Structure 1
């Protein structure tokens, strides 16, 4: 039997028949306003509060302090979540540099923001691996692949680095959520069209117009080696975070 990592999110573990298999890397995809970051942080918060599992949130776009401020509305205690910002100007990217200096721009009790002197994917791997080992982290979030891609100019290079990142995550013995964007108006579920083939699972979030309002939904498109719900279920973001309603299908008509 596959050992599971419960998300602790209302309704989601029911859809997953107990949670995400331990050590899996799962792509979370969706358009703007779907709740990707909220679901990911809720996963980490539940990990430390309910299951005594340390978690790390990696951001390539927003500063750690902005992340903390954005999630303050849910009343979550983020003091036990390590939030790491790896944020650099595009001009600092240097390919094929394995060991380089890093500067810590700002540091708090539960966050660090790196502004690299030189930016490389090798540096990202080094930072992630270091903190996972130091904290004995069991849960990890990467936010997001499109933000990371801003540091690259060639799409083939982006795809190669995404593959390297996914392979690295598989070696960390963490259950990881990798956030990406679902292009609007296109017949694909990820930004670069390859992410879904590299990961163990795919969770898609939707923000669908129904009449004069929009409703959110969640679908598990893929989860290797385990049964899961095939429904597109209603999802809401309330005062306490994410809630899924497995018995309520989300229909796109109307």
Structure 2
């Protein structure tokens, strides 16, 4: 059952283009979304990019740990007339949403775990079948290397390819103004980096900081990694979905307010 979000105002802190999709999901439930990005993603050309593109045909697998990694990889490959390579390399994805994103663009996915967690990925991946092969890991500058490190522990050759950077969005005035005006009642976070920038901005206003700490706003986290960062910064966490996607988080928010 799809619960309503009528009369509920939700702050979205993801990068603007991603938040627009979340806004539509909220509005479908008659809720109101406020977009104030805490982070932005920017393309980045690493020193190893040309070498990776030169040997791209040598990789047996490419592992995508986010939709951002997919988008930036496709952009670089298209620019270099190498998109066809993805039809010859086996593809692994961190979870179903990333796999669906790839397949919607015509790239079949050979492996993804049951749940969107690095721990499940490394538990389920058939490492014994790819010994001696080479694996490519496109990612952002803040990506955790749990999966890649596990490949290397199995003696598999891995190359990290940083394609984009996550940077702070310059939204301090907008955020403080919206908090002071009580423009929303729910704050959502989809990454640890968004939490860090939020906290940094918040610390410039002792009054607002205390209000957040005293649970004036309901805080919703997309999953365990983001929740860990919130708790590390002593912020309360009221909502976390079982599936680590924004669609599931919005479902959980609607369910939460139906029960409270």
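I have -12000 for helix-only ellipticity at 222 nm (-39500 (n - 2.57) for each DSSP H run of 4 or more, over all residues; to 500), calculated from one of the structures 1, 2. Which structure is it?
On the way: 1: -7500; 2: -12000.
Comparing all candidates, it corresponds to 2.
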The value 13.8 for mean count of other Cβ atoms within 10 Å over residues 224-231, derived from one of 1, 2, belongs to structure 1
Matching 1.00 (Rg/Rh (Cα atoms, Kirkwood Rh), computed) against labels 1, 2 points to structure 2
Just checking, which of 1, 2 has the largest value of FRET efficiency 1/(1 + (r/R0)^6) of positions 24 and 152 (r between Cβ atoms, R0 = 25 Å, to 0.05)? 1
Any idea which of 1, 2 comes out highest on mean count of other Cβ atoms within 10 Å over residues 16-23? 1
Looking at structures 1, 2, which one was relative contact order in percent (Cα under 8 Å, 6 or more apart) calculated from, given that it came out as 26? 1
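We did not get these values from a lab; they are worked out from the coordinates using the rules stated. Nothing here was measured: the structure is a model prediction, and the numbers come from that model. Cβ atoms are built from the backbone, for glycine too; each structure is taken alone.
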